[in-house]
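Derivation of every value follows stated rules applied to the coordinates shown; laboratory data play no part. Fair warning: this is a prediction, and the values are worked out from it, not measured in the lab. Cβ atoms are built from the backbone, for glycine too; each structure is taken alone.
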Structure I
Amino acid sequence: MGFIVLKGITKSFNDGSGSRKVLDSLDLSLDKGDFVAVTGVSGAGKTTLLNILGSLLTPDQGSYIIDGIDVLAPGTDLLRLRNRRIGFVFQDHRLLPQFTVMQNILLPALADSDSVESAVTEWARQLVRIMGIEDLTAQLPDTLSGGEKSRVAICRALIMKPDLLLADEPTGQLDAGHAREVAELLARVNRELGTTIVLVTHSDTLAHSASRIYQLKEGKLS
């Protein structure tokens, strides 16, 4: 069994004119350390798939196992799973404007505690060095470029050393140069940290930074 196994995942939504099946008995198996991209037209269900992988959305049918944990089983602590095992990078970054770069990066570590352990702070310092933003840690998000915000978002997603990193159109608001920069950063995270990465994207440049590319069409991956 792989590190991540989706079997028979089905999800439908009511679009106002009736029920529309977005994912249709979808299967996916990933080994630890895989880096895959999921492409497809708008509305194909890419974000729906990512939200199911992130335990933010429950499928209508199917099973989801991550590292032996049955994500859909009653009693599974989804909040702890998301905070400890899964990191998220969103297209709009979702940085809190009132907090500095370093404070934004450390926010997930405060979910279970009122203070941050010294080991976590040191890991944050390592991450900002890896991402080349060590000179920006005292700045507020509004003072950063789009590429710099993406770097901060990646650091925040990695602060809890997640097994799985999910990236939803992380270069959607960036120019070509910054998009290539983020693609290189994700590839480096996968290569140097061994983090399993699943990203959804319209960008061929970003998709080809992954080691495997899937197309989501008619509810299935190919």
Structure II
Amino acid sequence: MSGSQASDLVIFGASNILSDIFDCAHALGLRITKVVLMMEETVGPRDKSLADRIADFGRLGHSPIIQSIDAFEPQASERYILGPTTPLRAAMADELHRRFGLAFTVLVHPSAYVSPLAELGGGVFIGANSVIAPGVALGEHVFVNRGVTIGHDTRIGPFSRVQPGSNLGGLSRIGRGVTIGIGATLVERLQIGDHAFIGAGAVVLRDVEANLLVFGAPAKVRKRLANPAGH
């Protein structure tokens, strides 16, 4: 359940990109009512805690509550989106669908442009100043951060993430669970396999097989990654 006209936004899970979701929701006139934790929050030495992010957001006049998954009960006024962009998202989405039958909303920042000829799956996020060209298809829970350009007819599989300032050429096929790092450039007509990781600033001129880490200009294979089974 998730009404496209509902005005209350519930976010599942904490992460460092919550401030982007908070900002987008505010720009869209949505009220963030809850951040629902499905596991204990882990705050690294260079991270910002969920409590601090909520305190900052409270300056705009409203602060969501933090709630455990066991206390969560869906409401008709709510729409839903995932907070983390890590591989844990796939398991989170599966659990939420199994326990509550939830569907997920699409959030597009008002400063972004999404062609009416593009297709966005449930749970997709499009950040500020990004451009999604005609014929693009984004699978479920694809996270597109700020200032990203995705060229015409490129398809991106579920649970992939595209970090700020990346530029993706047209007519490419990007798999499931792929990470494209900050400021990366991918030329057109590429095939990027599932769970590949494109490093920050990489310039990708050739296809990348599944589960490979590549970076550099031009990008070269640096490591084979463990296969995140089930994601």
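Observations on the model:
- When relative contact order in percent (Cα under 8 Å, 6 or more apart) is computed for each of I, II, the one that comes out at 12 is II.
- Structure from which 1.8 was derived, distance in nm of label points 7 Å out along Cα→Cβ at positions 47 and 199, options I, II: I
- When helix-only ellipticity at 222 nm (-39500 (n - 2.57) for each DSSP H run of 4 or more, over all residues; to 500) is computed for each of I, II, the one that comes out at -4000 is II.
- Structure (I, II) behind the derived value 10.9 of mean count of other Cβ atoms within 10 Å over residues 15-22: I
- Structures I, II were shown, and distance in nm of label points 7 Å out along Cα→Cβ at positions 79 and 175 at 3.2 was computed from II.
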